[in-house]
Structure P
Amino acid sequence: MVSLLTGCTAVARAAYLELLPLQGFDTLQADKRVHYEPEAKTNAENLAANYAQTIQQIEARLGGTLQTTPQVYLCASDACYLKYAFNQEARAEARGRGNLVLLKARTLEAEGRLLPVFTHELVHAFWFQHGVHCTPRWWTEGLAVEVSNGGGAEKVTHQEALQAMQEGKIFHASDENSCWTRMPPQLNGMAWPMFYRQSGMFVQWMRVRDPEGFSALLIKLRSGDNLATAIESVYGQPLTALHSAWQKSAMNSTITPLENPHAS
């Protein structure tokens with residue numbers, strides 16, 4: 001019952017935000033897709049200068065195209081973000097239709113994370129635009145971390161994630177799909193930054209292990225295939241076996257870490 005009520009509340013919040021006009025933002029003259037609270041103008045200019053390159057990075061890594069470039073809104077104040085964000089505890093989000101990205105810009109800039117996290121959110125927008133929703137959270141976040149070279153996982157390093165794995169603290173890779181579960185079982189009791197880091201490491205390993213297969217997997221997902229079914233088709237083994245193989249190889253891996261140094 002609690003889960004049902006939480007889901008209903010989340011659906012209501014999402015519907016409310018879709019109808020809520022975003023007010024109090026200026027539009028950047030150099031790029032009409034970028035909107036900002038006045039105190040975040042410098043952040044907006046920085047983001048706009050990198051927008052085209054960010055799109056190129058995403059499309060090259062995902063093997064497809066954004067159907068439209070999202071409108072980006074940069075909040076300078078906490079009040080702005082709390083008003084317009086679906087998940088008010090986060091610092092960034094992409095709306096479910098993939099047409100809008102909201103950023104807690106000054107906070108992210110102070111942490112040195114604005115562009116990586118923006119890239120992370122654009123990965124989500126890419127999939128939303130292609131009609132892909134509610135994939136397992138480890139895949140949703142892990143792919144966004146991998147494509148953005150660590151965006152969203154900056155507070156946990158590669159080595160810290162390995163240490164946690166040695167201690168038996170490993171995210172649970174399952175194929176359950178849920179849009180509205182705030183704390184999915186896949187977390188396995190760990191904090192979000194660790195979950196993001198380990199998920200990104202697993203997805204990176206999948207790409208490095210079989211680049212052509214990984215590209216085929218992305219195509220299958222854009223065609224509407226179930227993630228677990230697509231993985232088994234491409235890699236020749238079920239998700240659980242693939243996850244176990246990654247764990248065994250992680251300690252001896254020569255894959256270059258995705259990580260950025262600790263954010264402040």
Structure Q
Amino acid sequence: MKIAVSGKGGVGKTTFVATLAKVFAENGKKVIAIDADPVSNLAVTMGIKNISGIVPISQMKDLIKERTGSTSEEYGKFFQLNPTVSDLPEKLSLEHDGIKLMVLGAIKRGGGGCACPESAFLRTLLSHLIVHRDEVVIVDMEAGVEHLGRATVKSVNALIVIVEPGSKSIQTAFQVKKLADDIGLKALYAVGNKVSSQEHKELIEKGLNGIPLLGFISLNNKIFESDITGNAAFSENTQLLSEVREIKKRLEECVQEK
């Protein structure tokens with residue numbers, strides 16, 4: 001199962017990614033969680049305490065130069081568009097609570113259609129993880145699909161957009177849908193988050209106008225408390241785990257129906 005998760009900033013997608021990874025792992029699945037959001041919070045959301053030593057792969061200049069032959073600082077120099085990356089998931093992942101974590105960092109957008117070595121390197125690594133690995137791979141992305149090239153789309157089982165009650169979040173879902181359509185990614189689903197009433201559910205269902213909903217996650221004070229204490233978002237949070245288990249079940253049903 002290869003899953004990408006997107007959504008407007010602040011809607012709770014990182015909490016969902018961490019909890020979904022936990023739910024897959026508790027069923028005995030091998031899981032790699034990928035933090036591909038420029039604002040990297042997945043490690044702390046998973047409950048990893050010592051995050052100061054985590055260096056995003058995009059900042060590993062020596063490694064990128066070794067594999068591509070250049071860095072963005074060496075303007076105009078030729079570089080390898082398809083560097084070797086197959087050995088890196090074992091070398092660069094951090095295992096915690098049965099889940100492997102990889103922090104990619106920001107994938108830069110090249111101006112004028114150009115690509116930089118860092119971008120080529122990270123895209124190749126992400127493509128390898130999605131296309132060639134046999135683990136469950138869950139990617140925490142920013143609000144877009146820039147990380148997903150056309151070559152990787154066929155291997156993505158689901159792009160999940162996290163939506164909270166509100167017009168801005170719903171509008172972002174349609175922006176993501178358009179971008180996904182542009183690269184041929186049709187397996188788009190939504191999850192409603194921070195829901196505290198039936199009215200919230202109806203607002204999201206009506207606003208999504210046909211984008212399939214996998215389920216809802218309730219507004220949950222324990223998630224805020226976990227952020228204060230530095231514990232995993234799902235730590236001692238039976239409601240969150242139960243809701244995400246139901247979403248996982250529905251996701252698996254939808255993927256099997258495709």
Structure R
Amino acid sequence: MRDARWLAVACLCGVALVWSTPLLWMVVAAFRPQNFGGLSMASLIPDFAPTLDNFAEALDSADFALLYLNTVIVAGGILVVQLVTITLAGYAFARLRFRGREVLFHLFLLQLMIAPPVLIVPNLVTITQLGLYDTLLAAMAPYFASAFGVFLMRQTLRTIPRDFEEAAAMEGANWLQIVTRVLVPLARPGMIAFSIVSIVAHWNEFLWPLMVISNPDNHTLTIGLATFTRGAESASQWGVIAAGTFLVAGPLLLAFALFQRQFVNSFLFSGVK
């Protein structure tokens with residue numbers, strides 16, 4: 001039994017090492033002097049004085065302040081609308097009784113089986129017809145509804161006893177007050193879990209913003225990173241590329257490091273087994 005446990009620990013450590021190697025490589029390259037030589041597996045062990053020159057050059061190569069602002073607007077705007085739509089839809093599927101509810105719910109979940117690139121052309125045509133092309137709203141609109149979010153909120157709301165709603169109804173609360181003042185606070189773990197998934201996904205979104213945004217003033221972090229990376233690659237400035245990548249991924253890594261326990265607990269108590 002003990003041997004099996006140690007074997008499992010060894011396997012997990014091996015997997016963790018494989019997954020963390022690119023991250024370690026990025027960190028070492030970002031703080032490594034540009035004239036220190038090439039990178040190799042042996043150079044992952046720092047043997048140099050760290051420098052911030054790569055970060056300074058990366059910040060000069062792209063307007064990261066504007067890129068951060070656009071990305072925060074896109075990811076935050078999507079999340080705000082999604083929290084409204086998934087809460088109302090999750091409430092309908094979890095609490096309301098109507099003919100064909102289960103069939104409609106399963107049809108709604110079919111969206112999870114559709115690869116996002118398949119929808120690029122029809123979504124692009126719709127965005128153009130609405131006159132939203134080359135705006136931040138164009139990058140946000142297709143994600144205002146989420147099948148995964150509806151499923152998660154439905155599962156979360158189904159774990160809440162109906163006694164709370166009945167008590168609120170006896171006090172004269174209408175259905176909207178019951179949702180906003182009773183169910184939403186109790187469903188907070190599920191909403192936090194979905195918020196984590198949504199922010200990470202749309203912070204790293206690249207293909208759709210690239211398709212609908214051409215104005216550099218509306219670029220998000222991923223597009224800005226790709227733009228200045230092409231110039232850095234031609235000069236083999238791998239330290240600058242690593243620094244730019246670190247600037248893009250840094251906020252998410254910092255948030256996970258600070259709120260790791262809350263992240264894990266939100267999924268454990270969200271009603272999804």
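Laboratory data are not the source of any read-out in this text; all were calculated from the coordinates shown. For clarity, every value in this text was computed on a predicted model and none was experimentally measured.
Observations on the model:
- When helix-only ellipticity at 222 nm (-39500 (n - 2.57) for each DSSP H run of 4 or more, over all residues; to 500) is computed across structures P, Q, R, the figure -21500 traces back to R.
- When relative contact order in percent (Cα under 8 Å, 6 or more apart) is calculated for each of the structures P, Q, R, the largest result comes from R.
- Origin of the derived value 0.98 (Rg/Rh (Cα atoms, Kirkwood Rh), for residues 150-213 alone; candidates P, Q, R): P
- Read-out Rg and Dmax of the Cα atoms in Å, for residues 94-197 alone, computed value 17.5, 50, structure in P, Q, R: R
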